[in-house]
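Take a look at the structures below.
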Structure I
Amino acid sequence: MVWFKNVMVYKLTSELSLEGKKLDNLLQETKFTPCTQYDMSKFGWSSPLKDADLLYFSQGNQFLLISHKEDKLLPANVVKVETEQRITELEEKEARQLKKTEKQAVKDQVVANLLPRAFSKHQFTAIWLDLDSQLIYIDTASSKRAEETLALLRKTLGSLPVVPISFTLPPAEVMTNWIAKGHTPSWLNLLEEAELKSFDTDSIIRCKRQDLEAEEIAQHLQAGKFITKIAIEWETHLSCVLNEDGVLSRLKFADEVREKNDDILKEDVAQRFDADFLLMTEELKLFIAKLIEEFGGIKSRI
């Protein structure tokens, strides 16, 4: 089961509904296939459940997909050295300088020759569609990686009107008030890590193993700095670093949560996957709902 380690949340701006069989047919059209010896990169959908035929997993209106990207690794310096050597040999042989287009053709040929020997890097990104709330959760803290997966889903479905979730109250302001004004919610524990920024200068302070209620931190806040990242814990549930854009990074579910389904035999992979997915999604839905409430609700878009 894919336990999310990061979370970026997007809001659907027009209602999306999915039907299993139709969805799988669409996913099959953009299914991941490995790179051939001539490919630099491939991107598509892989099954969330190992060795399963379906390219999605669902529970009611909750859908889990896995994007799979393979990139061939060709060190730029290797390509550069090989290309320069070939160009030098050709220019000496023909007693003339090659044109720009000819040099590019040499480089392309070098890349084509090196590709069959290149190593591959595989990247898997989980995307969970909560169609009851019309929210999309992506297991990454990278906007680029999230947008790549959303673009693949948009290509698969034909359209996908989404925007990053935004809040009525700026998270940086709310997080700052948790410490500066003692407004930390009763359900939340502040851990000993934070990032403070000054919005009128480039000044950044990063704290680790630091009591955030200490006088030193209070002085920085009084001087006009804001909390832009803070490590938090929802006790017996999860911990993470909350960022000013609402992104959750370094997400870790508590042992009390991860062990709840230990009574299910490991051999029963499908049942354990089903139970763990339900457990993870329920925990995250509750947590995100609590954060949304702290931030004054989801901001309406005009």
Structure II
Amino acid sequence: MGETRLAGVRMPYAELPGLVRAFVEAELGAAVVEVVPRTGGMSPAVAATVRAANGRTAFVKAVGSEIHPETPAHFRHERAVLQTLPPAPYRAGLQAAYDDGDWVALLLDDVDGRHPDWDDASDRAAVLEVVHQQSHELTPPLPHLPTVSNREGLQKHLARADAAAEVELAALPAWARSDLGALLDLAGLTLEHHRDESFCHWDIRHDNILIRHHDRQPVLLDWGMSKRGQRWGDAVCFGLEWVESAEFDTIVDTVDLSGGEQADITGFLVGLGVYALMMSGQPPHPSLPRLPAFRRELGARCLGGVRRRLDLGLC
């Protein structure tokens, strides 16, 4: 799920409201003299690395409700998470935040790095190791982290499927439509077994990871989708890149899963895949024109993974 497939239409830094740009310069202690836009990612928000006249740098992400009505809430959630989490080499720290009730801006540590190369086994291994380190750190969830739970996401997936219109069901592959009742029963068991045993990033994707140039340390970015959930949540999210292949199973097996947890992961993939395909027919917000295509691809790949895992008895 590389960044080209996810890119939103981002506002340039220069078009930010003056009060937001003034906040950035006040925090950096000097005027901004260089702006490097950051493209990619499933967001319409401003995203840029800035350098001030005094040499200080930061990564700026900012959005207002006029850009996208839901994204400011994600930024407020990310602020709350980063204000609670302790420093770690695999996270970019929050320097400062701005919120005027409409526009929200986060000033984060600038990470001089590159996105991972999934064809490089060492990159894959390094990112997976960081996923495990952070999952261990956040299981159980640290005190005072937000209490929002992925249970709500599982419920949303099932509710949408239960109320699906025929045109939405038509987006599913024929085998899934014919077995939909049994598939949704499997997803229902995942919901029934849900435990808020960890605090998960829930968005471990290529464009949310940088590998620092000087020490090859992977850094996980963008906490807007983070929630409490199962201890396997972030390993599964990382593995979605390979969900149609046995590589996915190899990745999630590193969590040391029980048979019941294997079945719950398959049920999670059912809910995500069915929901993504059914929602792929919805018209996108103008700032996210590629969202329907992303959903179609994600849904098809997740259900491909479901079918493969069912054949292996992981249900």
Structure III
Amino acid sequence: MSGGLLMEHIYSASVIIPTYNRINNLKRSLDSLVEQQLPKDEFEVLICDDGSSEDTLGLVKQYDDLLNIKYFFQEDKGFRAAAARNLGISNAEGNICIFIDNGIILHKNAIQEHIKAHQESSKASAVLGYVYGYDMATSNHEEIRGVVEQNSIDGAIDTLRNMKILDIREKIYLEFGDDLETWPAPFVVFWTCNVSVPRETLLEIGMFDESYTTWGGEDIDLGLALLQHGASIKLARSSMSIHFPHEKEHDWEIDEDKGEIELKKKKEYLVSKYSSPELKRWMEINDIDKLNRVLLAERQNSAI
């Protein structure tokens, strides 16, 4: 891939959704894709099923005449979101791959804004969209559900913004700025709930690491791989979306102690895989807000 130029493919974008059950949430995501302002012949949707027991294929078939949609299934062998995403990448026919989670509701211009951000980039970039209501806390879940069910996507986003139910990363964006290229460790906010990467770049770096078999980690791993490959990570606030709440269902999501143990193991794996001083500092600091703050202070002190 040369600079930020996108190679010609059948589609401008491939939207890849890994899924496991929760077909009601998937329907919300698909409905938002039907409402995209971008002409339907410019993007495709790939549903990558990680072994659902629910009738996901039956739901997908309802959209055959509404979207360029494909369905792929892999046997249920536990949590394999990375493998599911790679299944999508391998079969994608778009210039860029846009990854959204099951239950992400896209604003009508979201795909268009992802494409625009890549077209405006001078080199290969990963683009983070903005995700209202994306938070680890569950205290506002009922509020978010009510807002989404009573409003259009535009109205819901406006309401959530006024209610200060923002993207959990907003406080970090406000502190360090929207230009993630100035951050020492932008990989800490590289989460695949609404993100896009040129397909060619994904193939060059080997796609997602499939050794991750519990929730989380494979996205930050990919962010590190992209940065080491020379790509940049950019924020596109205009590619808006809403994270529709779902119940936590994994031990590591529910049990904080188990979650911390899992996180520590994944950090140790990342440190062994990448020669990144920023990553080693993250092992010591264990706080994504504080990490960039400390690294920036160290950078400024070394420049004096």
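Here, each number is a calculation from the coordinates, and none is a lab measurement. What you are looking at is a predicted structure, and each value in this text was computed from that prediction instead of being measured. Cβ atoms are built from the backbone, for glycine too; each structure is taken alone.
List of remarks:
- Origin of the derived value 24.4, 79 (Rg and Dmax of the Cα atoms in Å; candidates I, II, III): I
- At a computed 4.5 (distance in nm of label points 7 Å out along Cα→Cβ at positions 113 and 169), which of I, II, III: II
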